[in-house]
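**Q** Okay, got some structures for you below.
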Structure I
Amino acid sequence: MANEQIVNQNQQTAFESPWSGSERMMRALWEFCWLVFCQWTPKPLNPWRLFWLRVFEATIEGKPFVHQRARIAIPWNLTLRDRACLGDRANAYTLGQIEIGQRATVAQEVYLSTGSHDFTQSGMPLTVAKITIEPDAFIGARAFVLPGVTIGARSVIGACSVVTKDVPPDVIAAGNPCRVLRSR
């Protein structure tokens, strides 16, 4: 993956955190605020949830929708464009950047993982790579999207798919590993 980066090359052991103390503190504060102020809210209180995402420096354009049971690891690495949707129990593991385009839908229980490990090194350092979901794309329930993947505009990813590489625009793709089935 060309855009993959190693988070902490100077890691002494596999057990040390790549995050500074202040970063860990901000993540804990975020988890607390989401739990106390957002997780219990009904769907119509989406503007309240977007407010808290903005407080933690998520990039929000227009009026996206974030389900109250969605999980976002690091909100300052999340970009939501107008009318993007992050569904029920979707997990945005934003160790790296995740961008969800206009009117794109991330359905329930989808896992977007920007983090992995470099297994070629003995310390297995954390690596991160951006996930981009282009406008009008749809990712079906329980799909898993790996680091560095771009889902093309207007493409549909089938439920339970494992997306290991980029998906071009205007296709329907599914499977494990995910592959293009036909044009849309």
Structure II
Amino acid sequence: MDTTLKPISVAVHRVRSVLTRRPEAALHADTPATARWQGGVRVAMSDGLGGQFCTDMPAELGGAGDQVTPGWLFRAGMAACATTSIVLMAAADGIELAALEVRVDSHSDVRGLLGMSDAAGAPVHAGPSDLKMHVSVDAPGVAPERLRALIEGAVGCSPVPSMVRQANSLQLQLDIAGA
């Protein structure tokens, strides 16, 4: 096994062993993501651990267009999450990956973002549609059927793609200044 995957394999097997004995240890609150408006349509996000990221919109929507959009960040999160899950499962199964790339594509209708309706008067959906995940993998000596099963299983266990598939509800809590 590739020496970079060995520690991952050991870690996955150790965590699986612990969680088999103590399943309650798997439950935890996720690190919150906080977004703060910076003026215009620029938003700065922090992860509470010191990481900071910015988004902006293209010039057509009043932004500078010099940062990624929130929609791109969503697709990137899906791709990164799936990639991580595939690597974890491959390492745990002793599969040595030579290359792995995950791309997530979607289509969007800006009218939804702007609260507009279609020609029939129905509200246009604001979220992305036609989500597609394309996985390119190279694992010399591993049967394609085994790789397909590994990837499908890993993506099925990947938190962000799983959330999209299950379309979790969103609880909205408001704190309104002066209210």
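**Q** Can you tell which of I, II yields 23, 50, 19, 8, 0 when P(r) over Cα pairs in 10 Å bins from 0, in percent, for residues 77-148 alone is derived from it?
**A** Working: I: 23, 50, 19, 8, 0; II: 17, 35, 19, 15, 12, 2.
It traces back to I.
**Q** Determine which structure produced the value 16.4, 48 for Rg and Dmax of the Cα atoms in Å, calculated from the coordinates; the candidates are I, II.
**A** So the calculation was done on I.
**Q** Where does the value 7.9 come from, among I, II, when mean count of other Cβ atoms within 10 Å over residues 21-28 is the thing being computed? The partial results should precede the final answer.
**A** On the way: I: 11.8; II: 7.9.
Clearly, the read-out refers to II.
**Q** Can you say which of I, II returns -4000 when helix-only ellipticity at 222 nm (-39500 (n - 2.57) for each DSSP H run of 4 or more, over all residues; to 500) is computed? Show your work: numbers first, answer last.
**A** On the way: I: -4000; II: -11500.
Structure of origin is I.
Since every read-out is calculated from the coordinates, none of them should be taken as a lab result. Quick caveat: nothing in here was measured; it's all calculated off a predicted structure. Cβ atoms are built from the backbone, for glycine too; each structure is taken alone.
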